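Pasting the structures here.
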Structure 1
Amino acid sequence: MAEGKLQKLVIVGGGTAGWITAAAFARLLGRSLTIELVESEAIGTVGVGEATIPQIIRLNTILGIDEHEFLKATSGTFKLGIEFVDWGKRGSRYLHTFGDTGMNLGNVAFHHYWRRSCMDEAQPDARGLWQWSLHQVAADQARFGKLDRVGNTAMTGLAYAYHFDASRYALFLRAYAEGRGVTRTEGIVESVERDGENGDIAAITLAGGKRVAGDFFIDCTGFRALLLGQELGVGYEDWSRWLPCDRALAVPSERLPTLFPYTRATAKDAGWQWRIPLQHRTGNGHVYSSGFTTDEAAAETLMAGLDTRPLGDPRPIRFTTGRRQAFWSHNCAAIGLASGFLEPLESTSIHLIQSHVSRLIQLFPRSPDAGAMRDEYNRRCRAEFEQIRDFLILHYHRTDRDDTDFWRYCKHMNVPDSLSHKLELFAAAGRIGRDADDLFRDASWVQVMLGQGIMPADYDPMADQIGDAQLGEFLANLRTIVERAVAGLPSHEDYLRQHCMAADPATAAA
């Protein structure tokens, strides 16, 4: 280190976390830092982060990545939301979309007008709200297209994210990062060298004796947390009492006949199963609790729930939901699974990587004196993890299912006070107690609350400012606008074929 300035960044671990980190630092701080990434091809990656949320578009934009080229390279598809099947009760189904439902009027959220419209019904059907969802109607018809706004109305268009092959995405970002000066070193870390005075990491030594020194280290070693957890001794906060799933099985299967533009999450007896449509194959997995089922039964459930023929055997993954007690300690920050784990129910795994990388870049110090920046980074990361945790707990806890021991446990477990408050507020009159920096928008909380079976007892009185006839006309017109807008969209497959179909999906599958 020269003149007390941080000059050398060492990223330990590759995969999606390592190469997103390398690409972002190379793009935004590459002129002031030398960046070296150390990884070993002998160490596998978890690699189930194949579904994303819209924030990834911001990352790609910052990196200057062309969307169509990116999707071609990763055999990607578009995603309008996540369909939840059998969660609130058996036979239930709803889509948590990335967009608004209907259109707000007079600073009053649309769902209050909808709730007013069905106040006289003895048991209003929450699914009725999605009649006014542009995303739901497009998803049902497997349509997709770029639509920023609906005609000349105030209705917002389609918000979207992606599904893609995570291993291909890491390779894509590796090429990007190496093209901007990042050095990749092959090797397995054998030991870690610490500064005798302040305890900072000074260097790592690889098998074979190669020493890699640095001024700042980023731990992307997955669940092992080799640097932050094992070497620096940062503890882990276990959240399995609220999120009891601790294992997953992942398996690819053949391509779906119809490429629906959404992820599907189907509740099972002791967990849930995902389905992610890619151009060349389908990603599948079963997340479950070992306390309520066996590995053998979980594998049978997964294979029985596939919509297409499997392309391999299930791959096991074990985890404990929770987070590190600190995300940055000494001169080391953890990114990805090394920082904590929240199951992929709401596709937040890759988002947490990019949000932590973005936050670290915003707060990255010029010198070793980084106490204030480190404290702020840890505070913000901690808040984000807890907000996402509460949103995930909502799916499990607010259910009418009591048909298995697992669902009975989830239904009756105590939940964090921060979530209890939101549940009570929404149940009373459809109000959202969202934190200002919460990842999930009001529209997300509304859709999942209603989808899980919470029907507000009342609505915002400001929704009474229009008469009954005006309300009926407003709802009817919006319904027509949504249907016409979707009718003008191409099929999802046609859009992919026209703009971003992989050169040879069959070869990619092989």
Structure 2
Amino acid sequence: MSTLESVVDLLAHRHPGAVEVLVGPTDRRVADVRLVEQVDQVDDAPPGALVVLERGLAALTGDYRFDVVVRRAAAREVAALVVVLPEDARLSLTALALARRAGVAVIRLAPEVDLTAAVGTMVRQATDRLSVTVDRARAVCETIDGRALDSVDVLLDRVGMLLGRTVRIGPRPEDDQVLAVPAGPDHDGWLWTERPGDPDADALLEMVLWRIAAETTRLTAERVRAEQVSRRSAGEVLVQLVEADRGARATIAPSARRLGIPVDGWHVVTRIEPDNLLEVTGDDVAAYEIRDELASLALQAAASMPGTWHVGHDPAVVLLLWTGDNPPRQETHARLHRQLDFVLKALVGRVPGLRMFCGTGTARPGIAGLASSATEARLAVSSARFRRRSNVAVHFDSVGMRATLLEWYGSPTVQQSIDRLFAPIADLTPAKRQAMIDTVCTYLDLQGSAARTAEVLHLHRNAVRYRVQRAFEVLGIDEDDADQRLFLHLACRAQRLGDISA
């Protein structure tokens, strides 16, 4: 016995746009189908019947005579009345209200529908189990062949309506009353539904399930490919954003937004550098494939934490970007640290023996902040390498960053860069030179607050503004450029630490 909803769904599939439920529930079971040519024949319909009014009775639907039909149908507890009417036809509002109260559905068929064929479809669905399965199986295959379904969930909802039974994906039930087939290589579980109860119908329905399983495999493969393309595209843009200068970042930002990277939020960049990937994989091709898999696994492992995550990689590094709408609170920082530990464990579990160095920047706002956090992450990785701390996340804001700055400052290349930066003030007296560096460093430590800098240095805020502005002008630093500002900040901090340790 079929539900009225399943019969209507199959009719709508056979006659698109020509079937409409005007009023009433569709969850009742249909016990029989009756075609009536006279009003009094409604009295012969059994409870749960689907009563189809002949075309000649359409004329009575606009006046009190249709009220009579509805009352008789309600008295017989029929499931629904089917009338053949054009879309703009007027129906008795009283009759519709009566049908709603009585729980009798009123269904409109467009005049172009072949009523004999439609009634035949209804009869087969309501009374013949094997015919039900044949017609519905044909409808399912036609729907699948049309390739109009874009996800597994939509597919299962649609075929469930056409089959008149729920189709699920999951563990195979320990029940002899269900039919089950493997859901495909991309699903852990089975595709299953209840048996019709007839051996021939069971066999036909099982073939339909195999057809559905093949389509779930195709849809899943398409989704995976689309996600990979989207992830790789977003990953390429992320790498470009990290490596680009200020002008190039502004050009890249629109592409990042289109790919779902919220560049205007608050960002934390994590940098993961596999140190012995080629050694543990054996060749370049395997190393590339594993690197791509590690990037995907890192994104999957991180994504259970609220916020937006993106991943990118090149031959030497995996970049993991977390973005939130607001500055992360202390508990968010703590959870982020735990999440990164989980990511690293997942990566090591995938490639036993893999040695990685990982560094994490601080939370920074906007596209310039993203680049700054990436620079901090790079410095944190340098600290991890220097201290031989593999497979753990080293955070830029940890106490160990003093050692990192000293190590960084101890590099001849870095010293040359800092010497070039401070060359314009080399002729100042040591006291004036150090005063300028201290003022700028404190100003940058306090996130550009002249008032707070004045309090710390016991200066007037106008004097702070003058000294800072003068320093930027003399040193040739654009305060709006995050990279230049960060380099100046690190140079000041590293020099001060170097002076202290000397």
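Throughout, read-outs are computed from the coordinates displayed, never taken from laboratory work. Note that the structure is predicted; figures quoted are calculated from it, not measured. Cβ atoms are built from the backbone, for glycine too; each structure is taken alone.
Some observations on this one:
- Once relative contact order in percent (Cα under 8 Å, 6 or more apart) is computed for every structure in 1, 2, the highest value turns out to be that of 1.
- Structure responsible for 52, with percent of Cα pairs over 39 Å apart calculated and labels 1, 2 on offer: 2
- Value -10500, calculated as helix-only ellipticity at 222 nm (-39500 (n - 2.57) for each DSSP H run of 4 or more, over all residues; to 500), assigned to which of 1, 2: 1
- At a computed 0.6 (distance in nm of label points 7 Å out along Cα→Cβ at positions 440 and 488), which of 1, 2: 2
- Among candidates 1, 2, the computation of FRET efficiency 1/(1 + (r/R0)^6) of positions 40 and 216 (r between Cβ atoms, R0 = 35 Å, to 0.05) that gave 0.10 used structure 2.
- Read-out distance in nm of label points 7 Å out along Cα→Cβ at positions 176 and 424, computed value 4.5, structure in 1, 2: 1
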